[in-house]
1. Here percent of Cα pairs over 32 Å apart was calculated and came to 14; which of the structures I, II was it taken from?
2. Distance in nm of label points 7 Å out along Cα→Cβ at positions 184 and 216 was computed and gave 1.1; which structure, I, II, did it come from?
3. Which of the displayed structures (I, II) returns the greatest value of distance in nm of label points 7 Å out along Cα→Cβ at positions 48 and 176 on calculation?
4. A value of 24 was derived for relative contact order in percent (Cα under 8 Å, 6 or more apart); which structure in I, II was it taken from?
5. Tell me which of I, II gives 2.9 when you compute distance in nm of label points 7 Å out along Cα→Cβ at positions 16 and 200.
6. For helix-only ellipticity at 222 nm (-39500 (n - 2.57) for each DSSP H run of 4 or more, over all residues; to 500), the calculated result is -5500, so let me know which of I, II that is.
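Coordinate-derived values only; no laboratory data. Everything quoted here is computed from the prediction, not taken from an experiment. Cβ atoms are built from the backbone, for glycine too; each structure is taken alone.
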Structure I
Amino acid sequence: MRVVSLVPSLSEAVAVTLPAVLVGATDWCSHPVGLEVARIGGTKNPKVDRILGLAPDLVIANEEENRAADLDALRAAGLEVLVTEVRTVPQGFRALERVLAACGAPVRPRWLDEAEAAWTALPEPASRSTAVAPVWRRPWMVLGRDTFAGDVLARLGVHHLYATHPDRYPRVPLDELRAAAPDLVILPDEPYRFTADDGPEAFPGLPCALVSGRHLTWYGPSLAEAPRVLAEALRAAHP
């Protein structure tokens, strides 16, 4: 098999499970560290000609991260494209099983069993907190309805205040975010790279948790440690 991945989390999943299979990935595919495959552009602007030149048996993509027009162009060129749709943690596990099987994995990898066990064993939260979870600024955008990251937070005892918004990633003025008076502001380092010097200053008086975007938004090997890593970051900001 020769596989090109247009999704960072799926690139990691395939590379960890079937190292010889992955031949191409996006510029944003940063894991496993030191991944050495052909780079084919971004998730939103992949180089179709470059992908065709790799002669893959399969291209793996995601309906949220990749544009339909790019996927249509790949199909029109004769490539097989497998597209995942993941809005919850259980859907993430099912998508990973499907992708790895399509890539030729003979058995379910151990890391996937460990990841699913980590989430299955997660205790019911002793208490729940409210949060806003920006994913971008200029303009400010937050997690809205029906997102994988929102489901991750809910399972950790965090209700994000825009979970019922009509949009999945609504643009919300900063004044409105402040007025919502959440218990916590959650600032991931992707897709926008919030840092201690870029993000918390916009929310004076509110505790801010700087969290790993990979653990919050990726469905792949990082899921095994995500409950612990995220819970520690949330507790540090809001004991």
Structure II
Amino acid sequence: MDPLNDAATSPYVLSLNVGRLTPVPHSDSPSGGTGIDKRPVAGPLHVSAPGPKGIGGSGVEGDVVADLRHHGGDDQAVYAFAREDLDAWESELGRPLANGAFGENLTTSGLDVSHALIGERWRIGGRLLLEVTDGRVPCRTFAGHVGEDRWVKRFTRRAETGAYLRVLEAGPVRAGDPVVREYVPEHGVTASLAFRANTTERALLPRLLPAARALHPEALAAARAYVDSGQGS
């Protein structure tokens, strides 16, 4: 039985979360603001696909991405994080974490998001179709938002990163929508593996190449450069 989409767990969107632009001292954005403080909304909200020329404009209606140099864009249009992983962090940190606490648009239930495969596709609520592209790399803004010492290192060490997704087919989303893994590739490259390869375990970079079709372009470029340099031989 597929552990990531077991019928007994019935994966679904537990919470839909959006953020407004908020000025904070720990922002990496040139504006000095961030949209990481995402709060649950009832929805439904529309999730846009890339524009007519195949670029730009995708993401969750009303959600702010303050620093487009490092966040957002068509290959990181939606960010998902599992409620189960938030619960694990609650136990470690000793305090409650609300849905959206890690800046995720979709807080899921019954889905092992960090071990989703690069290129797997999620049909949400019948119309919206998303594709996994990468794991999330923590930054100074994330650390300041969470407010824990050595947060970047702690998050990196666990490597339960959640998943970035691109929008293949636009559609509405709301809390309670079912998540169906409509397509699952066979290469075995997970969001967590991609994260580890691009951060603490560079020797893993060649293992990302079988996922080249769907992998975030920056992660793919890093993998190809590593192999071309001869380090992956």
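1. Details: I: 23; II: 14.
Structure II accounts for this read-out.
2. On the way: I: 1.1; II: 2.4.
Derived from I, not from the others.
3. Max of distance in nm of label points 7 Å out along Cα→Cβ at positions 48 and 176: I.
4. Value 24 for relative contact order in percent (Cα under 8 Å, 6 or more apart) corresponds to II out of I, II.
5. Values: I: 2.9; II: 3.6.
The correct label is I.
6. II
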